[in-house]
Structure P
Amino acid sequence: MITMTSDFGLRDPYVAEMKGVILTVTPTTAIIDITHEVEKFNVRMAALILASAAPYFPIGTIHLAVVDPCVGTDRRAIVIQTKRNYFVGPDNGILMLSAQSQGIKHIYEISNPNFMLPKTSNTFHGRDIFAPAAAHLAIGVKPNNFGQEIRNPVTPTFSPVEQNNSDLIGEVLHIDGFGNIVTNIKEKDMHHTENLKIEFSTVSLTVRFGKTYAQAEPNQPIAVVGSQGFVEIAVNQGNAAEKFEVKVGDKIVVTAA
C-alpha cells in the first residue's frame, strides 16, 4: 500500500502522473490519497496531516509525501525506514514528525538512478524520483539500495506550549476544512475545567470546554479535544477561523475561566 500527500491539488495532471509511474512498476499496489489539498508550499501543514493519518495504516505501508518548495536545489531526496512503515519524500521536514513517532531505524538518500525515471526534470521530483522510489519499495527493493545512509535530516520546528502562571500559551497548528482552529495544546496539558478563556490577537472570548461540537448551540463557539488529541476551538455548524479571523501560526492563550 502506498499513500500520497501533496499540495498539488487535482486540477492539474501531477497526481495522475505520479500514480501512473507507480502503477507502471507495481500494477497491483493500492494507492490511497491522504490529501492533495495541503496549502501550497506549507511543509509544516503537510507534516502535521501526515502524522495524523499515518498511525492508522497497516505495518509496511509506504507513505509518499511531496510538498517541495525547494525542488531542483541541493535539498536531498530521502527514504526513511521506521519500525512500522516507510516514508518517501524531500528532506525538508515533511516526513520527520510521522517517522519519529514510529521510531526511525534508517534514513537513506535517494541517489541511485536505477530507481528513478530515465529522465528527471528539475521541477517535478514527485513524478521522476519519489514515485519510482515508493514503487520499488513496494516490490521489495531494500531501502539501502537507494543510496547512502544519512544521519542529519531536516526536522520541522513547532513552538512548545508554555505555561505562565495559570495561562497556557500555544500556537495555531492547523485550520481544518470545517474552519476548526487546531492548536498545539494537548489534552494532557489541560486541567479539568468547565469553561475556558481564549485569547487570540483578534479576539478574547469565554467558551465551554466540552466533549462534542454539538454541546454548543448552532453558530456558537466551543473548545474540544479533537480526534488527534489537540485542543480545538470550533463553532458548531460554523467556521471558527473565519469568525475570529485566526490563521495558522497565531498565538493562543488559554486560561481556566
Structure Q
Amino acid sequence: MELFDTHCHLNDPAFDEDRPEAVKRMLEAGVTRAVIVGDATNDGSDVTGLLKDHPFLYGAYGLHPHDAQKWQESFAVRIAEVLKKERFVALGEIGLDYHYDFSPREVQKQVFIRQLELAHELDIPAVFHIREAHGDAYDILTSCIRRGIRVQGVMHCFGGSLESALEYVRMGLYISFSGSLTFKNAPVLTRCAANLPRDRILIETDSPYMAPVPLRGRRNEPAFVAHVCEKLSSLLDLSVEETALMTYQNALNAFHIRSEEASHV
C-alpha cells in the first residue's frame, strides 16, 4: 500500500530537530510521495534542498494569502524560475484567507488573480488556500475561466460545504482533505467527502498543523496521513488499501505526474 501526502510543510522549522527521522517515519508508514509547499517570500531553497535529497518528494511554490500585501511583480519572476526546477509540480499555496485577514481582502484578491494568471502562463496546477472566502473565490475563478485562463489544481485542506466542493469539481479541481476530516465536530466535511466524485478526492496532512484523531495535540507529520486515509475509507465504504490506491492515482493526475516517472523508494 502506498500513500501520497499531497500537502505538507516538511521544510517548516518545526521539523528542524528531527527532519530525517520524520522522513523515515513517513516511509515506514507507507507514505511514498509527498508535496512540500514553499513560500515565495524566500528563495525556495528550503524546498529544493529537500527535493534534491529525496527523489520521492515534489514541490509547490507561491505566495500565501497571508503575505499578499508583500507582493511585488518581481515575485512573479522568482516564482516562475523556481517552478521550472525539477519536480516542482504546482504554484501555491495561493488564494484567500478571511479568517485571519493578515493582508487586506482587496489585496488578497488582486494577488490571487495575478498568481492564477501566472499559473496559466506556466501551464501548471495551483494549490488553493481558501478559508471563509468561498464566495469570493468562486467569483474570481469563474471570472478567470471566462477570460480564458485555465484553472487547474487542488483545493487544499478543504473546509467548505458539499455545494462549494461540487462547484470546484465542475471547474475541474480536486478536493483535498486533511486531519480535520477525522475531527468529531466535522459533519459538514464528512458529508462532503462521502458524496464527491471519487476521482477528485485527495488526502493530505498540512503538517506540522492539523494533526488527525487520535493524535490531536501533537505536531503533525506526513506519516499521519494514514489516519486521514482510514477515515476516508470508512466514509466511502472502501478498504484502506482501495482508498490509498484511489487517492494516490488521483494525486498523480492532479499534479500531472506520470506514473512511470514517479521515483520508487
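Some notes on this structure:
- Structure responsible for 3.8, with distance in nm of label points 7 Å out along Cα→Cβ at positions 13 and 173 calculated and labels P, Q on offer: P
- Taking distance in nm of label points 7 Å out along Cα→Cβ at positions 45 and 229 as the measure, the highest value among P, Q is held by Q.
- When Cα Rg over 2.2 N^0.38 Å is calculated for each of structures P, Q, structure P comes out greatest.
- Parent structure of the calculated result 16.2, given that mean count of other Cβ atoms within 10 Å over residues 109-116 is the read-out and P, Q the choices: P
- Structure from which 15 was derived, relative contact order in percent (Cα under 8 Å, 6 or more apart), options P, Q: P
- The greatest value of mean count of other Cβ atoms within 10 Å over residues 53-60 among structures P, Q is that of Q.
- For 15.9 (Kirkwood radius over Cα pairs in Å, for residues 141-212 alone, calculated) the corresponding structure among P, Q: P
- Among P, Q, structure where distance in nm of label points 7 Å out along Cα→Cβ at positions 85 and 133 as derived comes to 1.6: P
- For the set P, Q, ranking by FRET efficiency 1/(1 + (r/R0)^6) of positions 21 and 117 (r between Cβ atoms, R0 = 35 Å, to 0.05) places P highest.
- Among candidates P, Q, the computation of helix-only ellipticity at 222 nm (-39500 (n - 2.57) for each DSSP H run of 4 or more, over all residues; to 500) that gave -12500 used structure Q.
Only the coordinates and a few stated rules stand behind these numbers; no lab work does. Please read these numbers as outputs of a predicted model, since none were measured by experiment. Cβ atoms are built from the backbone, for glycine too; each structure is taken alone.
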